[in-house]
1. Thinking only about Kirkwood radius over Cα pairs in Å, for residues 428-715 alone, which of 1, 2, 3 has the largest value?
2. Using the calculated result 12, 18, 13, 11, 9, 9, 8, 7, 6, 5, 3, 1 for P(r) over Cα pairs in 10 Å bins from 0, in percent, for residues 356-459 alone, pick out the matching structure from 1, 2, 3.
3. Among the shown structures 1, 2, 3, from which was the value 35.6, 128 of Rg and Dmax of the Cα atoms in Å calculated?
4. Suppose helix-only ellipticity at 222 nm (-39500 (n - 2.57) for each DSSP H run of 4 or more, over all residues; to 500) works out to -12500; of 1, 2, 3, which structure was it derived from?
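Taken together, the values in this text are just the output of simple stated rules run on the coordinates, not laboratory data. Please read these numbers as outputs of a predicted model, since none were measured by experiment.
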Structure 1
Amino acid sequence: MNHEPENPLVETFLAYMPDVMRRQAALHELHQSWRLIEASAKMNCPAEARLLLPAVQATRTDLVQLERDLVANMVHERVAQVLGEAATRAQYALDLLVRNLFERTADVGFLAADLDLCRFVAGETPDRTVAERRLGAYRDKYTVYDDILLLAPDGAVLAQADTAGRIDVSHDPLVAATLAAPGYLETFRASDLRPGQARALLYSQAMRAPDGGAPIGVLVLSFRFEHELAAIFRAYGDPDGRANMLLLDADDRVVSSADPLWVAPGVRVPVQLAGSTRMFAGREYLVSTFASSGYQGYPGPAGWKTQVMAPLDLAFRGSRDAFEVAPGMLQGLLSHAHTFNPALHALMSSVLGATQAIKRIVWNGKITGSLAVANEIHDNNRDNSRLNPVLDQITETGERSDTAFSQSIEGLYQTVLASSLQAAAFTAQLLVDMLDRSLYERANDCRWWALAGQLRQALAGGGEEEQAGLKDLLDHINGLYTVYSRIVVYDRAGRIVASTGAQDIVGSHIAGDTLRAVAGLRSEMDHYVEPFGASNLYDGRPTFIYHAAIRHPEREASVVGGIGIVFDSAVELRNMLESGVAGRANMHAFLVSPDGRVLCGTDSHRPAGAILPLARELFDTAVEHGRAARIVTHGGQYCVAACARADGYREFRSTPGREQPVLSVLLQSFGPERSPAELAAQGGQVRVRTAHEHGRDYALFHAGGALMALDAAAVVEAVPAARVKRTPGSGGARIGVLDVDADKGRRPFVWVFDLAALLAQRAAAPRLDGQVILVRHAAATVGLLVDDVHSVQRFAPEASSPTGLGEAGLCTGLIQANGGELLIQELSAGRLLQAVQAMA
């Protein structure tokens, strides 16, 4: 039994991971098998096994350590997977909330300067019904607000959008504080402005007289905080209920909880920005906390954080985003483990080293037995027939060990890939969520600005001078809302009468189909968006342009023109995509149409209008089910691909056919695709079937991707390539020297040569992986670096046929195995020694 202390990570988490515990138990059973082999060898053939036992014991010790490392890595990756998911959920939830609230800070400043409302508060237009109708129109378009209020400096309510919950006066100190503030105020607490609510998120700003004089009142926007947060919790909370999502204040108290019966609002909870375990209410949790860094200078409400808490007894339960990978693709992905998961690569290398050590033990044992038979060593002390069963046991147990470790490595890698797929899927979802929330604001903006009295009056009966004066109003709006590259106003004939930016388009006309669509809008609640494409309003670049009809100030049914707002897609869409892939290596993000045509992307090789060459099935699955994630090959690379469908935000996209369908795509590459030949060279061992009782024993091994053979009588043993020492005289196929035991009748060292380089099957490279075979001919011994040893097999003379090359070449014949389906190159030890003597 292993009595050494466990890894602290393993001690804490292993008991909650039954699948990892099962793998640990299976690996531990193999240790007992290795102990039984040692005991059997010591009892049944102590003399024959004398040289093998130290290697068997060393291998068993290595396997024990490998098991510890493997279990620790499996635990680490599972914890990292859960914490990574929790951190992503927490980050995206808060990012979306902060971005949403950032828009509110622009809204309150814009609406507080609304000329019609300022005239009402100043007493110039005293009709309260008209003012409240205007506030209601704003709330109907920007449905994130549940109320909008206009207050006098003494707190008297002058007008209110929520006429059903009318109040007469407010004694909230925010009124005086807002009048004294240079800009907007953000307030989150109970307020008499929203009676009956335990708390309200309010944005307030002072209103000034139409001539820009002293403050005359206060405008207050009441944000539908609970409604918005519930939607975010639904989108980014754990759908399986294994974790709870919280919004925390600066004192780490719960502002809101996705499951208030689990963790109640007002409770103080432990936080962990780095992600780790914390105790809460007698239960241990994995905790991940995220604090926002703000958005475009807006920090969000002071000290707010999002947190995901997963109790250890639930965190690892159930499957997470199961997926399938073709065996060849998985093998190709594993070949790149060193670039993206060094710990996994180190484990793979350790498993390979252990497998090679086991094969080397058996191979050397078979070589020893073959030499004994060849020398007719048959006495009571060296009965090699007793050694063969031990070697067979080592082979069988070695294969079981290799299978168990390989399956564990594959399971570990599946966890790593699942984490990557999961992160990509979340990011793809975030991108379409950000897009829809942004376009929701664009649809609202164009409809609201179309109601401006100055625009309606100018287009209904104003002359060219009055229409030209609209530029100042449009410049003011564009200065506040910098996401637009241009805002244009056009008359009922489609002629542009005013524009921000360059004035060369004033006097030109919008497209006829766009004009017809705008003229056909039924009410002020409707808008029209042009299909994403190149526009002369955006210097010939592709973009979204949102339009709303401008109606006659006295006849709502009469359309007198329209307003078009040109979204700065090249900047804004790119910023969205880059925010998703920021800090992630080898990742690109795209927004595409359902047919894969790029709207915007972070890969300069796939500009807008290009087709993203991904399997149609990925797009179709995302369109049908909302999102999809796959392991694919793309551009000659193995990639994680995730795709998500834009499903809308609030009422945005609720009308079929109005908005263009959009998908987001995330691609993260892991390394170049491997060819079938490369995968075959890295693949499992070729099985050789032979039933020859008489003949010659051959030592089989892999070199340069081919299976080769040497007369076993010429082979001394195989040793790890790591024992080779480079020398100043190394070069070409000669790679260094190997120390050997002088007391065995050999020189204290031998030269080592790369066999594949000798055979010109690959260029010589500074490599020291694989195994070294010591080959003796006459009195000379040389080391040959090969990829791996295979087995020792007996073949009848008729199984071998000459190559027909005479004395040329190192290959003297071909051995037919497996009924002629497999050809093994037979090398000549004598010719090998002759070839290398000139180099040594």
Structure 2
Amino acid sequence: MSPIQAAESPATAGIDLTGGQLGLVAGVAFIAALALLVAAYLVREVLAASQGGPKMIEVGAAVQEGAAAYLRRQFKTLAGFVVVIPFVLLALPADDTGARIGRSVFFVVGAVFSALVGFIGMSLATRANTRTAAAANERGEKAALRLAFRTGGVVGMFTVGLGLLGAAVVVLVFRDTAPQVLEGFGFGAALLAMFMRVGGGIFTKAADVGADLVGKVEKGIPEDDPRNAATIADNVGDNVGDCAGMAADLFESYAVTLVAALILGVGVFGAHGLVFPLLIPAVGVITAVIGIFAVSPRAKDRNGMAAINRGFFISAIISAIGVIIVAFVYLPTSFADFPGMEGSTQDGNPRVIAISAVLIGIVLAAAIQVLTGYFTETARKPVRSIVEASTTGPATNILAGIGVGLESAVYSAVLIGAAVFGAYLLGSGSVTIALFAVALAGTGLLTTVGVIVSMDTFGPVSDNAQGIAEMSGEVTEEGAAILTSLDAIGNTTKAITKGIAIATAVFAATALFGSFTDTIVEALGKAGVSGDPARGLGGLNVAYPDALVGVILGAAVVFLFSGLAINAVGRAAGRVVWEVRAQFRDHPGIMEGTEKPNYGAVVDICTRDSLRELITPGTLAVMAPIAVGFGLGYPPLGSFLAGAIAGGVLMAVFLANSGGAWDNAKKLVEDGAHGGKGSEVHAATVIGDTVGDPFKDTAGPAINPLIKVMNLVSLLIAPTVVKFSVGEDKNTWLRILIAVVAVAVIATVIVISKRWGSSLDATPSSSDAPTAVSSNVTVTGPNAAGSPDQTTANQVNV
């Protein structure tokens, strides 16, 4: 226990769980296992549904094979990190050898769980897309929405099941050293999720932007017209980016927020602090099941979004009731009533603090749901204002979208800031209790995460279903209209989940920042140096210039990270544009419907570029805290984290909401507003959508794991930074050398990535580009006039 904890809480350093507490933790593990069983039940329901006609099945199989091939290559690329980093963690300080080994082992477990959630999400989504299209065609909107949402429910159950199971096992096995081991678990989940989010985001948006710019804007053909060589890659991208990448992202949000609560809980509630944060998400597992099964459209619903909102709010309300019951049963009314804390004079009622904090998180999730929906739904004023702006061209469309995103970021930031401050006020004058309350508010968000993940996966499944329907030509006009509506709803649900994910990042980062400052003070004590009170905890006194520099650098890294991700999409999309143009130019029969495009060439471009480009932003996330911490010292490192949190929340919400609003503005026009498809207004909205694509699906959501990765890296290196900065082991030259190496690595990868970007003219032509996988698929291609009546069988080589 650190000096801060010792001063503010009578809890003892040795955490001894009673038999009853161990039983509760085992019960939590059992509930987590039940979540996996519910997922298995939902899988059976999804796979039992009709797959539609033969052409739909064949196109779906091509998408499935391409997505699986990409993930195999991605996991091979990332395997080196999973192998090397555990050995690095072994070299970092810990209380004992067991904690050090456990931290390394559970880094691998966290990474594997994150990858597993992403793989399962993608694997089922690529099977559910044809079934959703068939359901819309054969059974109507209710069946299609239910099937797509329950596909997401599988991912939601795996997210809460594996996250809760991993944390419960760590507590059962390691007990008093569980907080340090959990750092490894959270770091593994966050690091792999960040790579999957960035890589998948680059893939999906490179294909999407390339397909739109050549197909819609230049050739005037529909979005998923099979004559466009980028269509299969676009549908593959929806799965590797929005399913695999976002599922892994939400899993790490769940894991890291839970880790932060458990780390801080020990210092406030003692042994109870290792158990209570597990009980809250256990309640969430049960309510998530109820919420998922409650999503079923009714005749009086305005649209499918009403049914999804109903499921979410039912889950949130039942979660709130469950949390109140658990707190009343498990927590005492006085800190002096905790075992080992009999002499405590700490003010406040632990039961009231815990309930209030968790309810703040639940209310925040609901508020973000409503706010994000307002800024991104097609029926709302912000999206309609973008459509109106599009009547005067793409420039005003982009200006309107940026304005909507910037405005929404302010309101979201105020909401999140109010929630954090409200939780802080529950601290009764204790910084440790206040930070634990913030972490508990994060666990309040976790109670709804099962439904939130379901909402997220619903989006790409609906998007793919619409694409498969258009490529196959086997869906009726009524079925196509249903899928178009579900796709627009999916854009809103994806924006909502991104907003909630960034809120969890703020809660987790704030709580982890508390652990960071705690670790700094403890390390200073071991070095025989007392901290300077004027510097504040972690050095956050901006009256000192080095602290202010840290704040600026933290925000700057968020901007650089976003720029690198967006530029990576731009470079990859440029290669896709060159490839698709070349195929149309060199093979006139493609446009006439008598010759097949080389879909595999575009899949290969997106695969190679995304895996190559993800290294640069990933390296920045890991190396930037090392450069700042060892180069400037521990006070600027603390300020660096504060700057990253502040800059990250604003940037992430801005990017996500502006992109979602641009996308739905395009959908609104495609539904017939202002001339519909093929009009000048439609062309303007397509341009806006291509700008928004990397905003909302690459850079924006990747900021969420970025913040947590930098916090966890800082937490892990903090003792070593202090050791080399003060006391007998002070070593300025070694510290500066480490910082210089970190800066050199960052500079090197940025320079290399820019060199890749200067070689657009080196894009292989369609005739010699290698294919990612091999699959023969027959799809329906429209004739040169775009009529769906005259069709030609095209062979799709993916």
Structure 3
Amino acid sequence: MARRSTKTPPPPDDFEERILDIDVVDEMQGSFLEYAYSVIYSRALPDARDGMKPVQRRIVYQMNEMGLRPDRGYVKCARVVGEVMGKLHPHGDASIYDALVRMAQPFSMRLPLVNGHGNFGSLGNDDPPAAMRYTECKMADATSLMTESIDEDTVDFASNYDGQEQEPVALPAAYPNLLVNGSSGIAVGMATNMPPHNLGEVIAAARHLIRHPDADLEALMRFVPGPDLPTGGRIVGLGGIKDAYESGRGTFKIRATASVENVTARRKGLVVTELPFTVGPEKVISKIKDLVGSKKLQGIADVKDLTDRSHGLRLVIEIKNGFVPEAVLEQLYKLTPMEESFGINNVALVDGQPLTLGLKELLEVYLDHRFDVVRRRSEFRRTKRRDRLHLVEGLLVALVDIDEVIRIIRSSDNSAQAKERLIERFSLSEIQTQYILDTPLRRLTRFDRIELESERDRLTGEIDELTGILDSDNELRKLVSAELAAVAKKFSTDRRTVLLESAGAPVAAVALEVADDPCRVLLSSTGLLARTATGDRFVAGEDDKRVKHDVIVSAVPATQRGDVGVVTSSGRLLRLAVIDLPQLPDTASAPNLSGGAPISEFLSSLEPDETVVCLTTLDESSPGLAIGTEQGVVKRVVPDYPANKDELEVITLKDGDRIVGAAELRTGEEDLVFITDDAQLLRYQASQVRPQGRPAGGMAGIKLTDGAKVISFTAVDPAEDAVVFSVAGSGATLLGDTAVSAKLTPFDQYPRKGRATGGVRCQRFLKGEDKLVLAWAGPAPARAAQANGAPAQLPELDPRRDGSGTPLPSPVTVLAGPAS
């Protein structure tokens, strides 16, 4: 075998050597700038219009091109990754699959863009996702809105990396995806980190900005008070959020949601149900074990991760006997990832340039994009309809004199001559004439003419409507606002993240940060507490949309840095700091405490059999607190609440007695109402009860028959429209059973009687009934709820004072009046 020559072949005769001297500094600077721009524009930063990075946009667009609609079947993720990599994204498959996985994780995105089937990882990446050959995917329901009308010339297209395919520069985006799902990325010399928000709140702010283009930040923050993270949690401190919404940069803290529960028969523990954004339970457990091992954290006996699909996140931290769970929880917030900081850095591309944007700027960029999309879509549709109308009008002209058309065609030598003669005879265009020649004879009937005339009228109307949109900026804005409202109605969900002004610091520590503005403290029928942003009263009408937790059993005026009292069934009054309560957004037209927090998070001293009766102000200038007990005792408490005591006794109860109702008197002219389980109602003026000091035991309020007990005590203003509701059953009746009978009666049907008398009958028992299981008297309209807080329907008003009841339309366990 001959050896291969290793000599370099000589250059050709016409070869001319050219050496170009380049300064290495200039070469490195230019190359680095090109690389930096490529990373910023083509990889790391999202576009402010559709809120997507190029890889995310290419995944969504390619899935739409593949027909992976929400109503279709799943396909392997490897197939989607291959299509994206081969046609649009000239990078590794790992980066594409990582982006696809994140778009399918409900704990990473507030409104996931991919519907995944299989293992797509866990919170905190404790359990990594399966390989793409095992997982499957398709477009999520909301993702179709991102590509809606993309085939109607709504966005610009550009060539892909090899010039053989076309891809959109930005998606039409029917909702503000950048704010809703947030974004994170590290570019060269800059980075972006944007938290997710609630879809309904963001769209409400966008619609407000459409109506009021000059709206300031405070007006927009009434709709978007803060981020709404997919994992829930509690945001502590809102100052950094306002800074971020104003300048594009800010920091806030996220706390885990934890409650104190009896985790074993002998031990209490902390049950964590929500963790900070991007923090997984394994990270928390590992940190706790390290701290316990190094003796930096005491009081923890064991940590268990009981998370499953049916119950969601559940991290149980057992506390040793002799340690206060609340104190341990504070240490966990300080030393572990159960409290994390989130730095907002709203950097996004605007016209290809990276800019730091505030809340208003982000909404304005999106709305400008949406206006352009709808304008281009309307122009496209109008052009299509004009083209179709042109053909329809030509066909109608031919149908008017169809015999002449047929004669011309038959007498012509060829189609070209027929076309010219038809154009000359009927003054048609070439397009119209060609359409007539291509139309089969079977369509040239009388019925088809009627259809064509109807189609002409419909097309004319649609063209006029589209022209109105294109010619009027006001109509365009109305259309965009209406489309956003439709998206919010279909995909909006309740807020998951609770916003707190502070973490429960003393009032003096936050006096300079939080204004002592008026507010209202609300308690729902399911035990959720919250405060409003203002001291205005809610007025709920009959047409209000009813939702869970909207039945407010107690509401009192307060101030943001003040205190309110909680009256319990054992006769205690507990002081509660208003600043610690979650604040409801100002967008609610009717009270809804879905964003509230359980009262157990604020009152850890409640006994197992002790319940919250009502809220009360600590105003010592008020007429006092009226209390009614199960054994018929009534008491008016002298408003004497020492500021240095967090727990007070407001009545000395007899053995076996408990408070069934309490109400703070506003004027002192109210009527006190007792209702017993043997269907007796007693009403008398509050002035008949002499005010007593807090330790006193009260006086006789109602005369009870043997074996009877009080089930309801309220205070009713006689000047207001009020009603009485009662539910009858038997001794074995369960509250909320649909077999019971109920009655709703005007309050003025019951006369006043003297204190300590027996009252009058309020309901006649039917066969099988021997007691009242639920009763209430208060202002109209009454609002009822089921045990889970869902709204319940009440029977029609019955004017009979002692009539019998009718079956309940739905189970009822609690009632209240307007949330005032």
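1. Working: 1: 22.5; 2: 21.7; 3: 23.7.
Max of Kirkwood radius over Cα pairs in Å, for residues 428-715 alone: 3.
2. Working: 1: 12, 18, 13, 11, 9, 9, 8, 7, 6, 5, 3, 1; 2: 15, 33, 28, 17, 7, 1; 3: 13, 34, 20, 11, 9, 8, 3, 0.
Traced to structure 1.
3. Numbers: 1: 37.8, 123; 2: 25.7, 85; 3: 35.6, 128.
Among 1, 2, 3, the structure yielding 35.6, 128 for Rg and Dmax of the Cα atoms in Å is 3.
4. Answer by label: 1.
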